[in-house]
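Chemist: Listed below are the structures to be examined.
The numbers here are math on the coordinates, done by the rules we state, and not lab data. Computed from a predicted structure; not experimentally measured. Cβ atoms are built from the backbone, for glycine too; each structure is taken alone.
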Structure I
Amino acid sequence: MVNPFKQQGAFSWCELMTTDTAAAKNFYQQIFGWELRDQPIDGMTYTVIKAGDSDVGGLMAKPPDAPDMPTSWGIYVTVDDVDATAEQVKALGGQVMMSPTDIPDVGRFALIQDPQGAVLSIITYLPMSDSPD
């Protein structure tokens, strides 16, 4: 089985940024039966979403420094090298909306926009010693 955290080009994570995390948790837990686990990260609470036996995404409050950002779901695609992929995005006419940035204990990501305006995140995960290849 392919591990989406290691597979170049695989959709590997989804994330909701919202103004009301409590309401979002209640809504999605009732609809999908997700197991939700809060964990503190850098002075905020991040909620990991588990479906079945797998962590599949997360949800968090919108950053206070982005008041005009709409509540939305974002997706992450795994890449072998975030920095090289960000440069390739620019060379192909896309934009790097957020430069490659480290996420402690997770990996390195960037927010990109394709030439047509669609936005997604690219990520290279740190090696996971307890995950299968």
Structure II
Amino acid sequence: MKSYEDVYKTVGAFSWTELMTNNPKAATEFYGSLFGWKFDVMNMGQGDYHVVKADGTAVGGIMAIPPDAKGMPVAWGAYVTVSDADAAVEKCKALGGKVCAGPTDIPNVGRFAVLQDPQGAVFNVMAYSPPAN
């Protein structure tokens, strides 16, 4: 059985989940109580990012809906690992999908994009950066 760290590096695997909400404090209290999650808080410049920890392993995040996404519904989003976010964007467009955001770099994490399939489902792709030595 693969560890979580191995899975998130696997191209094509779901690797991260993220909640965008209008009330991260209430969300962390709710999910922390419901699932026993712990959180590490990182300041991301536009607000705090709450890294979800399950049994000590980072498995997702909770953040406020960004100002440039005003009107976006509160929702969980899934990330799929890709080897190249830019190539995934181009292939998505060629297959009839849509680019909602990105590709954008996240320092020390990787490069991501928010995409939409031809039927309307939104998902994220992430090309993770190699680990720092």
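Chemist: I have 3.1 for distance in nm of label points 7 Å out along Cα→Cβ at positions 14 and 102, calculated from one of the structures I, II. Which structure is it?
Modeler: On the way: I: 3.1; II: 1.7.
The value was obtained from structure I.
Chemist: Compare relative contact order in percent (Cα under 8 Å, 6 or more apart) across structures I, II and report the one with the greatest value. Intermediate values should be presented prior to the final figure.
Modeler: Numbers: I: 25; II: 22.
Once relative contact order in percent (Cα under 8 Å, 6 or more apart) is tallied for I, II, the winner is I.
Chemist: Tell me which of I, II gives 1.6 when you compute distance in nm of label points 7 Å out along Cα→Cβ at positions 38 and 62. If you can, show how the numbers build up before the last one.
Modeler: Numbers: I: 2.1; II: 1.6.
Only one of I, II returns 1.6 for distance in nm of label points 7 Å out along Cα→Cβ at positions 38 and 62, namely II.
Chemist: One of I, II was used to compute distance in nm of label points 7 Å out along Cα→Cβ at positions 70 and 94, and the result was 2.0. Which label is that? Don't skip to the end; give the middle numbers.
Modeler: Values: I: 2.0; II: 3.8.
Source structure for this number: I.
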